[in-house]
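Undergrad: These are the structures, in structure tokens.
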Structure 1
Amino acid sequence: MKNLKENQPSVNFDIEKIREDFPILKKSVNGRQLVYFDNAATSQNPVQVTDRISRYYNEENSNIHRGVHTLSNIATGEYEKARNRIRRYINAADSREIIFTRGTTEGINLVAHSYLSDKLEENDEIIITAMEHHSNIVPWQILCERKKAVLRILPMNEKGELLSDELEGMINERTKFISITHMSNALGTINPVKDLVKTAHKYGIKVLVDGAQSIPHKKIDVRDIDCDFFAFSGHKVYGPTGIGVLYGKEEVLEEMVPYQSGGDMIKTVTFEKTLYNDLPYKFEAGTPNISGVIGLGEAIRYIDSLGILNIEKYETELYSYAVSEMKKFSEIKFIGEAEVRSGVISFEIDGIHPHDIGTILDQEGVAIRTGHHCAQPVMEFFNVPATARASFACYNTKEEVDIFTNAIKKLYEVFK
């Protein structure tokens, strides 16, 4: 393999050092060094994260918030330290606005159940967009079916861009909530969420932003966006699976009822009445994923050490290089070519099924995703059954893009 500094983007970014933090990148797959381009599904973990989780289990393992002994106090302190680090990372006003969940999906379900369920009446309306992940479709469908409400869809154009100007015309006196993706997992489109939130707030409508895809690629400032809720998953942002965050404005969270009930979300319990705990604990029932929270906190610390703006600049150059190299293949058709996009390239190759593309690339050591990407309405809009999807992270390189495109050339040898 060539020196990884070759073709390195101009930003001051020590890619060799960063790659050393991810030992899985040294793994051999089918006799080739792994090229991991499936980051939109799950990113890899740096050793700083896995070592931190191991240290928790080896040196600090204890339940939190309930003990007076030393280990419990240490574990509680580390758990809350992670919460505060995440608060700073997304610029929330207070750590009480950071709710730990199992991931973006649970965060969206929590809002659907705890915020909107009691407010929604028959014929009321919820607005989502045409490019949503199933996790930001199905919870609202279920709620609408139960309440006999209406789910409305903000459309997109053939480039995979939202028709944002149409939002205001969709809003009426029956509109009760809006939920939008910040960045499409299937197209890479980055939506103008700040503008969409501003439009919604003009009419007093609360907005949830699904930040699962944007969180590893862009600087997130929830107060600047002014969204009422923001949800993301740890495993998209170099952290562990099974852990995520729901941000909510304090005044909105205060009016909500708990999503789940049990231990730690209570102040007092009698057989006659239960008093709920304060924020954020009234939404964190039971023993939480302590190691996951600590691991996610370490992942955020790792990103901070690199600088999210440095990551964004590096990935922008890498993404542009990948697109330009792929455009050299006349048989490749891009699915979604928004003016503002990042991180994800969805494509198809004339005459070759996406699953066959993924299989042949895997034989060359290149891991991509194929299928509908939990975004079947997007596939239907573009009239394709599935796409091949390459997605990038801060540890990927231009040299890996070259390996990827060379592997595409071999597809033609197999299918010509």
Structure 2
Amino acid sequence: MKQKVTLTGNEAVALAMKQLNPDVVAAYPITPATEIVQIFSTYVNDGLVDTEFVTVESEHSAMSATVAAASAGARAMTATSANGLALMWEIVYIAASNRLPIVMPLVNRALSGPINIHCDHSDAMGVRDSGWIQLWSENSQEAYDNTIQALRIAEHPKIQLPVMVCMDGFIISHAMENLEILPDQVVRDFIGSYTPQKTLFDLENPVTAGPLALTDSYFEFKRSQAEAMLQAKPHILEVAQDFAGVTGHEYGLFESYKLDDAEVGIVVLGSTAGTAKVVVDKLRAQGVKAGLLKPRVYRPFPAQELVQALGHLEALAVMDRADSFNAFAGPVFTDVAAAMYGNDVQTKIINYIYGLGGRDVGLEDIEKVYKHLTRIADTGEVDERLNYLGVRE
């Protein structure tokens, strides 16, 4: 049933979009996400999908058109990166606030300035509290699989929230990898038909889209939105279980790699997890009990599950490919540390900022992190909580 192919991450995501066959795609190009919508536009031109492809004058308009289409009951998608996401900012929040099941591949790229087109996670981290579900991908296979699952997740009757599928710019988006893809019909059977819970065209049940909500009602809107995110985790796992039944590819809230008996470990998002796994294998061969946790679902944040997976470690490094510029730590560290602290875990935790603007992260860099953790485990003392990896000081 599955077919083995070689594709870039952008090609894999565009193919997933073709198989999802959305009603509307509105897009404006930006590196390194341009290829996704460019390739998808050829599917539209060749009559391979039923999609209305809307070319707009900016990313702000792209998300605005996507919100309008979703409000009218259409399956709607777009894609972007970095500065494009920043230009969408206002409407990104509106999409989540209006509980619209939009799916958006986000090819992670550094935000300006200075202008940089290469990978870091500052774009996704900037909107981590916008109300979107965030799925993260280590490679092209995961980007493809996550995009397909994202639509089922977004449209789940108990969720009804937009989903962004994150993958590292150039490292995944432009790199050729082997992966397994599904036949079009299998994908369409998996996602099923879509009946929107509310639509502007339902004249028998009129709704107001984008209302003014002042002090007497705004809080209740936000509480309802928060509850949807609180309840999303079991339904995300339900979709993943169904997907595993079709593909054999198993997904959870995160992936644990040789973590059960580990004494030291790291938490890292995206493609760097693949590099770190090689280092873990090397250290294990040397007798070091190293492990790794790779978050897949970053919003909703799986706090209790992470504590259960990480709480036995003697020392833990949380790696951030973005800096919060708060003179304290990066965003992922802040979330992980808060979860651990709230559960009275004794694990020593440090933060590493790495890879900003596409700075390469090699095996030796990851080994330095584990050596630092080993020193902390041996001494029981944290020398530096906030560290910068691979920067010229």
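Any read-out appearing in this document is the output of simple, stated calculations on the displayed coordinates, not a laboratory observation. Note that the structure is a prediction, hence the values are computed from the model and not measured. Cβ atoms are built from the backbone, for glycine too; each structure is taken alone.
Undergrad: Quick one: semi-axes √(5λ) of the Cα gyration tensor in Å, for residues 179-314 alone came out at 30, 21, 11 when computed from one of 1, 2, so which one is it? Mind showing how you got there, number by number?
TA: Values: 1: 30, 21, 11; 2: 40, 23, 11.
Going label by label, the one that fits is 1.
Undergrad: If you rank structures 1, 2 by distance in nm of label points 7 Å out along Cα→Cβ at positions 131 and 243, which sits at the top with the largest value?
TA: 1
Undergrad: Still on this structure, please answer the following. For which of 1, 2 does relative contact order in percent (Cα under 8 Å, 6 or more apart), calculated from the coordinates, equal 16?
TA: Values: 1: 24; 2: 16.
Label of the source structure: 2.
Undergrad: Quick one: mean projected area of the Cα convex hull in nm², for residues 227-378 alone came out at 10.2 when computed from one of 1, 2, so which one is it?
TA: The read-out was computed on structure 2.
Undergrad: Also: In terms of FRET efficiency 1/(1 + (r/R0)^6) of positions 67 and 355 (r between Cβ atoms, R0 = 41 Å, to 0.05), which of structures 1, 2 is highest?
TA: 2
Undergrad: Out of 1, 2, which structure matches -10500 when helix-only ellipticity at 222 nm (-39500 (n - 2.57) for each DSSP H run of 4 or more, over all residues; to 500) is calculated?
TA: Derived from 1, not from the others.
Undergrad: Work out which structure the value 36, 29, 17 belongs to, where semi-axes √(5λ) of the Cα gyration tensor in Å was derived from one of 1, 2.
TA: Computed on structure 1.
Undergrad: Next up: For which of 1, 2 does Kirkwood radius over Cα pairs in Å, for residues 83-154 alone, calculated from the coordinates, equal 13.6?
TA: Details: 1: 13.6; 2: 13.1.
Derived from the structure labelled 1.
Undergrad: Identify which of structures 1, 2 gives the largest calculated value of distance in nm of label points 7 Å out along Cα→Cβ at positions 19 and 323.
TA: 2
Undergrad: Rank structures 1, 2 by distance in nm of label points 7 Å out along Cα→Cβ at positions 307 and 331 and report only the one at the top, that is, the highest.
TA: Numbers: 1: 4.2; 2: 2.3.
Max of distance in nm of label points 7 Å out along Cα→Cβ at positions 307 and 331: 1.
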